[in-house]
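Just below sit the structures, each encoded as structure tokens.
Since every read-out is calculated from the coordinates, none of them should be taken as a lab result. Please read all numbers here as calculations on a predicted model, not as lab measurements. Cβ atoms are built from the backbone, for glycine too; each structure is taken alone.
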Structure 1
Amino acid sequence: MFPLAFLIIGCVTFTILGFVILASVPFFRVTFLNLSVFPLGAIPAAIAFLFVYGRLFSRNQLGDRTFYRIFPVLSAGGTSFGVLAVMVKMRFGRRNS
């Protein structure tokens with residue numbers, strides 16, 4: 001039950017973050033498809049960044065410093081790959097001639 005709740009919270013969080021980024025960067029457009037693609041790129045990347053971070057920095061136990069650094073790692077990984085997914089979608093998506 002907890003993984004499903006975290007997935008839903010991650011989808012909502014990355015959708016809101018995607019809306020803010022798409023609205024503030026002039027290169028991007030805020031569309032439903034772009035808001036759908038952003039979390040699709042962000043969530044697997046955030047999980048992968050979390051796995052790598054856990055392997056590198058938390059050997060036997062999760063200390064306080066390691067725990068508090070999880071959140072910037074999740075945000076950085078999700079944001080970077082969410083933006084990358086939208087850029088790839090815009091680059092290779094259907095173009096109107």
Structure 2
Amino acid sequence: MDDVENLLKEIQEDKNIVNTKFSSSFLDNVSEVYEKHGFGVTKVFLLEKQKRGKLKEQARALLNVLNKLERYPRIKSDRKIVRLIIKVLEALTPQRRR
């Protein structure tokens with residue numbers, strides 16, 4: 001397995017992530033922030049979004065994804081790959097897989 005497969009497997013095994021119902025527009029916003037500004041700014045963006053009731057759960061789950069990303073420096077540094085991973089999160093949730 002390559003790093004992307006390992007990361008996706010970790011994400012799929014994390015109930016806090018897969019049980020989160022993601023909004024495609026929020027995932028688009030987060031993926032765009034990551035691609036344009038990188039890891040640190042995205043983390044700050046999500047920390048701020050945790051203060052909002054509607055986005056709190058999604059932001060928390062995405063921060064968990066970022067924490068997993070830290071174990072994969074090659075992926076973390078490739079902003080386009082991370083953007084794709086963030087965008088597929090919606091497809092990994094049980095509500096979307098049916």
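Tabulated values for the structure
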{"item": "Given -23500 for helix-only ellipticity at 222 nm (-39500 (n - 2.57) for each DSSP H run of 4 or more, over all residues; to 500), calculated: source structure among 1, 2", "result": "2"}
{"item": "Answer label among 1, 2 for the case where log10 I(q)/I(0) by the Debye sum over Cα atoms at q = 0.18, 0.23 Å⁻¹, calculated from the coordinates, equals -0.83, -1.14", "result": "1"}
{"item": "Origin of the derived value 34 (relative contact order in percent (Cα under 8 Å, 6 or more apart); candidates 1, 2)", "result": "1"}
{"item": "Test item: distance in nm of label points 7 Å out along Cα→Cβ at positions 6 and 30 calculated as 3.0, pick one of 1, 2", "result": "1"}
{"item": "Winner on distance in nm of label points 7 Å out along Cα→Cβ at positions 38 and 86 once structures 1, 2 are ranked, highest first", "result": "2"}
